[in-house]
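These are the structures in question, set out in turn.
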Structure P
Amino acid sequence: MQGFLCFCLALSAWGLARGAEEDFINISPQNPVVEFNGFVVLNCSSSCKNINLETSLKWVEAGTGTNWKAFNLTKVDQWTATPLCLARCDAGIRKVLRANFTVYRAPDHVVLNPVPKMEIGKEHTLRCQVLDVAPLKNLTVTLVKGGKNLLVKTYENSTATEAENVTVSHNITVQKEDHGEEITCQAALDLRPDGPLFEQASHTESLNPVDFPVDPHLTTPSIVETDTEITVTCDVSGVFPAKEAKFEISYGGKSLSPEVNVSGDSASARGQVSFSSEGTHDLTCTVSLGPVNRTVEGSVNVYSLPAPVLHLVPSEVVAGSTVMVNCTSNGPLSPGVVMRLKDNKETPPFRDSDNLFVQHEVKTHEEDDGREFVCEVQRMVDGQHVVKHITKSLTVFYGPRINASSCPNTLTWKEGDTETLNCSAYGNPPPTVECKKGGTSYSIGIPISVTREHDGMVHCNATNPYGFDGKVVTIVVEFYQLNILAIILSIAAVAIIAAVFSVVYYQYYTTHKCGEYRLKKQQHQREVGNAAEEKRLNGDTSV
């Protein structure tokens with residue numbers, strides 16, 4: 001306040017200095033900027049006397065001097081306030097000066113409308129509101145996306161004086177890469193140079209583009225039996241972001257709670273459903289992704305087919321007995337249902353019927369053991385053949401049978417080898433087989449070392465509660481025995497051959513070797529005699 005008084009005194013001195021020249025009047029500040037319902041101090045100075053303030057605003061005197069007076073406008077509650085400073089000079093001259101008020105309200109409330117999920121490739125509108133702001137001609141509103149300006153809106157041509165709400169709109173088309181980009185709205189009230197600059201920003205919204213190019217696909221069986229639980233699957237592909245897809249599967253006014261799975265850009269929902277009544281039942285799958293909702297419908301043809309019942313009376317018999325085969329159902333047959341009785345021999349059915357009962361009589365034989373009978377019900381549903389069947393086997397008891405394929409007539413073994421006696425029989429129940437030779441039992445299927453004692457006939461008997469059968473198996477054991485006569489004859493033959501060879505050799509030696517010896521001896525004697533004679537002729541007397 002002391003500074004203000006100093007200012008007023010200086011202003012008065014300045015006024016007195018000018019008073020000598022001419023009469024004047026001043027107002028300070030000339031262009032006051034004041035908040036609505038705020039206060040401001042105006043100083044009126046003049047070279048004249050009787051300084052006063054003319055205004056409809058409430059004020060109190062804030063100070064006075066020789067040629068100035070200060071007025072405190074305690075509450076500026078008018079948007080078009082025009083306070084007037086006036087003074088009366090000599091000779092009745094009146095001096096008047098008006099203050100150019102700017103009454104403002106700062107943009108404290110900047111609201112960006114919620115940004116919903118937006119479908120990719122389609123145009124959407126962003127809206128921002130600046131509430132209770134004035135004066136509009138000083139306001140600038142900017143929409144910002146990811147740090148870049150989308151829209152800058154000014155109101156410099158506005159003539160509005162009171163505070164108003166303003167709304168700015170901007171259309172954008174989002175793409176997948178815009179996911180997560182931040183949107184803000186910024187408001188600036190620029191009152192410079194006479195006043196301050198007010199800036200305010202809204203909260204931040206993030207862009208959430210969604211892509212839903214194709215309708216969902218609903219998968220259900222085309223036909224289903226009453227009270228049978230089936231799996232219904234609804235899936236979509238090529239969606240973004242797939243994890244945000246919401247599924248609703250409903251039928252007959254009921255909604256399922258499906259299990260949702262997401263993989264890449266695909267999502268699917270699976271639920272279980274059953275129908276208690278026959279006929280065509282509709283199902284609906286709705287998939288929501290942001291603002292996009294797509295629905296697909298499907299239908300299921302529900303039918304009823306009673307289960308067949310099969311009785312073999314009796315189911316276990318002795319060969320030659322009679323069995324009654326009865327085929328029926330556990331409920332009434334609907335129109336179009338056929339009951340059939342057949343067996344597993346790929347023969348034509350014994351009988352078809354659209355009634356509740358089919359019967360067949362069987363005279364049993366051994367080969368009927370294990371024979372299967374089939375009772376089935378069938379019908380056509382929506383062009384498809386549906387069947388239920390039940391199978392039962394017949395048990396036929398009969399006595400043992402041994403044949404050559406299971407027990408050979410003759411076996412040829414060699415002494416010292418290891419062999420196995422295999423002998424079996426068929427029958428129902430499976431028979432017990434025993435093989436004996438004399439009082440000796442053979443262990444069937446167990447290897448034995450063959451001796452000469454195994455040679456001969458083995459009696460094999462097969463028994464069960466319904467009879468017996470027998471078979472003789474002849475075992476021939478081959479072995480080696482020394483032949484004395486053959487040995488003697490062989491030795492005699494060898495001796496005769498040796499004797500003959502000796503005689504022949506003797507004759508050959510006598511004839512050829514002896515004559516050769518004598519001839520050589522005579523020749524030697526002649527050679528010796530000739531040598532002696534030759535020595536005598538030479539005068540050798542020692543001869």
Structure Q
Amino acid sequence: MLTAILVDDDYPVVRYLSETVAWKELGIELVGCYSNGLEAWEGAQRSLPDIVITDIGMPKMNGLEMLEKLGAVHPLFRAVILSCHNEFHYAQQAMKLRVSDYILKESLDVGQLQRILRHISTDLCKEKDKIAEMLMYQRKQSINQSALKEQFLKDTLYQPSWTKDNWIEQARLNGISLEAKHYVPMVVSVDRAAEAARLRNMNDYTIVFAVENILQEIMDSMHRCVIFRYSNRDLVVLLCCDDPAREVQLAYYSTQKCIAAFQNYLKISVSCLIGQEARTPDDIRRTLAPMLNEAWHRFYLEEAKVHRFEKQKYSAEDIYGEYSRFFSVINDAIALNRTDELQSIVGGWAEWVKSEKFHPGDVKEWVLQLLLDLQMKTKVTLQYQPSLSEEKLHDAVNGIRSIDHLREWLLQYVCDLSRKLSMLAVRSKRTEVIKAQQYVIAHVTEKITLEDMAAHLNLNSSYFSRLFKRETNQNFIEYVNMVKLQKAKELLELSNKTVEEISDYLGYANKSYFIKLFKREVGMTPSEYTAWH
């Protein structure tokens with residue numbers, strides 16, 4: 001839908017047009033009404049309108065000045081001038097500012113204005129369609145070129161028979177210029193790619209495409225280089241140079257500038273590895289292959305930084321030597337819901353792992369074992385079904401590339417587990433209360449009333465209500481809603497269900513009541529919670 005604004009210091013005119021023009025029928029949304037050009041210009045900067053209907057003579061900034069400013073930043077907009085007779089000499093100037101028509105207020109007719117707007121709408125839609133087609137064509141060209149470059153990079157990595165001349169010629173046939181004495185290979189990687197995609201509401205391809213564009217813009221101004229897309233989180237940069245020592249120094253500066261740009265404009269963390277300089281395709285292959293394929297070597301490197309790539313040496317010590325002690329202290333902290341203690345324990349563990357430098361594969365296996373043991377214990381003792389299956393846990397942990405990310409992920413996981421268990425934990429010695437809590441946990445998707453629960457336990461409802469309140473310090477319905485809302489948060493985080501589907505799934509007959517309850521307990525609506533996570 002197109003957007004429009006009304007600008008006139010004559011309030012009755014603005015009110016009349018805003019109420020009588022059939023905006024929706026014209027496919028136009030009226031997004032603003034302003035009393036002078038300055039207000040309209042300030043509002044338009046926040047959201048550029050497609051159509052401007054404006055007077056000329058107004059205080060602070062007249063209509064023509066406002067249209068001139070708008071045209072400098074939004075060349076596609078259209079304008080309609082509403083003018084008094086004594087301002088008609090402005091018409092010639094107005095026609096130079098993408099004004100589609102000039103209407104005298106004394107002969108203003110809503111039908112005439114609607115015909116003009118319908119004509120403008122048709123023209124704008126055609127123009128936007130042409131631009132969209134052009135952008136689609138350019139994108140296809142970009143995708144095709146990117147695909148050719150990606151294939152050439154993989155041929156370089158896995159085609160051992162090329163001489164340097166053959167390699168340069170093959171690059172030239174693919175539209176790539178690689179004439180140089182030396183090459184410095186670099187790998188630019190999106191840190192925490194899955195998390196970045198979720199937080200930015202972008203898919204992996206879009207994120208790496210945006211990173212590539214910024215990288216290209218900054219690197220091209222300082223280096224002769226070629227950028228290749230290797231995967232949905234990794235880009236390869238080949239710096240072509242005659243003086244590699246100097247080029248590496250410049251590369252540190254330019255990649256740091258890129259990393260800052262990614263953080264400022266995309267809110268994405270990106271890291272860079274710089275490899276040893278190379279002369280031939282074989283040299284590039286030997287340097288680049290381990291940088292791309294042996295992700296272990298970046299596990300202990302700080303994120304959002306530039307590093308020289310070096311193969312790491314790992315400890316031969318047994319990482320499981322401290323397992324029992326750690327499991328015991330973290331299990332106790334979870335049981336007591338001591339989040340500060342959990343932070344200290346997990347932080348201390350990460351520092352110990354860093355200092356010992358265990359193999360990353362062993363570290364991840366250790367974490368998986370810990371989580372599976374914790375899940376098993378809580379499942380047996382509290383009949384709590386974990387939100388992540390063993391397979392999903394395995395995928396989540398193995399998708400993590402750095403110890404810092406693993407530390408943060410593990411801390412969040414155990415804190416969430418502790419919080420959930422603290423709400424579901426059975427603290428009563430009365431069998432009736434234990435059975436009631438276990439029933440609610442097992443039947444969280446059903447509608448559960450106090451009377452139904454009391455009948456299930458063969459108890460008087462008033463007696464059961466007093467008993468539950470005395471033993472748990474909360475009434476039964478509060479407990480039911482607490483368990484249901486905890487399940488709602490899990491579904492919002494881990495499923496594609498809509499708010500309405502979740503409300504129905506958890507046995508709430510009224511979606512509005514569910515949203516109101518969720519906001520009261522969590523501090524935000526379900527939609528806001530999903531966006532935040």
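Nothing in this text is a laboratory measurement; each read-out follows from the coordinates by a stated rule. Keep in mind that this is a model prediction, so the values were computed, not measured. Cβ atoms are built from the backbone, for glycine too; each structure is taken alone.
Laid out as a table, the results:
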read-out: Distance in nm of label points 7 Å out along Cα→Cβ at positions 46 and 478 derived as 16.1 - corresponding label from P, Q; value: P
read-out: For helix-only ellipticity at 222 nm (-39500 (n - 2.57) for each DSSP H run of 4 or more, over all residues; to 500) computed as -19000, the structure of P, Q it came from; value: Q
read-out: Among P, Q, structure where distance in nm of label points 7 Å out along Cα→Cβ at positions 342 and 470 as derived comes to 3.3; value: Q
read-out: FRET efficiency 1/(1 + (r/R0)^6) of positions 262 and 326 (r between Cβ atoms, R0 = 35 Å, to 0.05) - structure with the largest value, from P, Q; value: Q
read-out: Of the structures P, Q, the one that 40.2 was derived from, the read-out being Kirkwood radius over Cα pairs in Å; value: P
read-out: Structures P, Q, by distance in nm of label points 7 Å out along Cα→Cβ at positions 406 and 462: label with the highest value; value: Q
